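Take a look at the structures below.
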Structure P
């Protein structure tokens, strides 16, 4: 019965993600609110995967900076849920397709936000404890498998490649395993100026939303830059 409820919950979450993504084509405020809903749903999906399969699961953000061999459109905007299969193997497989956040929304990287990521005249509060910055774990040289039966590693659709990611990991009991401080993990989302093959430039230090993911796995929405 528990497994049925978990699976049903995941289906409902994914249906909500599709609706939110389609609704994110309006103004920046609407896109930001929809991105917040999408990420909250993906966090819940990752936690459900961990509990259902009794393994580690991760919410993973594409964080490989734009370059000749990378996709600038995915940088800080594409998110995927992975689970470790089998448990303890270090072999992560995709549980679904990557999700692209509605434009012009990006995940704010951990502090300090690089000056190259800020629009002209924008100053960012880089206080890791209270500022609108993410506290996701950063991992380099990361790759995963597209499915449980796949034999080739990939990085967001590109076979044989690795890259940098930001991630939130859940343990089999549904608790957060990627933040050793015990403090809530912050995921900050903000609007940015997007350009092909270029870094996104955050353009509003006050129009920020996001999430707190507590050690227990509970999620709280954050609806302002000063609420982090």
Structure Q
């Protein structure tokens, strides 16, 4: 599924950290078998899946999940008012709808801020809001979680080359987290983006690096 996407990625995407996607793809089966990391897609696979979408609302929904790490319930609750796009550093304010651990004093969990650094995603949001005349407090995706699942399932059914793992809207959240780890995001920062009360919930994603210790073994003389 990823061969074509990898070629395109190497030609056109400016990645600030040198990441060997084919090797990570090769390692994924072992990672999923031997660790607690939930099923995830790699960046080239996500791009290929998003590129297959023809409906602009499904396209934007997947892009929102991918760029923010939001849960599907949080994503479908978003309105234009949650986004701040006309600033130098755009962001989205996400109301955490699920949290583990003891809530802070006051009871209610505060919304979390997630930066949006992809200019093309910002333009897509602005264009969608304008084209569909979405009002400030109207939901961008006025659908249920079940409907979101069905739309994604239909998209995957139409794909010539199917993804190698089972995909749900929540897969984008796991993929966002794994991608952030591969790009060197500090754990407390990722914890904040994901809205985890307990950092141990975030720590599980670092297990994707379990096979990245090969170079350490190479230093040892036998």
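Between P, Q, which one scores greatest on relative contact order in percent (Cα under 8 Å, 6 or more apart)? Top value of relative contact order in percent (Cα under 8 Å, 6 or more apart), among P, Q, belongs to structure Q. Taking 48, 30, 23 as the value of Cα extents along the principal axes in Å, for residues 65-144 alone derived from one of the structures shown (P, Q), identify that structure. Going through each structure in turn, the value belongs to P. Looking at distance in nm of label points 7 Å out along Cα→Cβ at positions 185 and 201 over structures P, Q, structure P comes out largest.
Given a computed value of -7500 for helix-only ellipticity at 222 nm (-39500 (n - 2.57) for each DSSP H run of 4 or more, over all residues; to 500), which structure among P, Q does it belong to? Computed on structure P. Assuming 16.6, 55 is Rg and Dmax of the Cα atoms in Å as calculated from a single structure, say which of P, Q it is. Label of the originating structure: P.
A short reminder: the numbers here are calculations on the coordinates, not readings from a lab. This structure is a prediction, so every number in the text was calculated from the model and none was measured. Cβ atoms are built from the backbone, for glycine too; each structure is taken alone.
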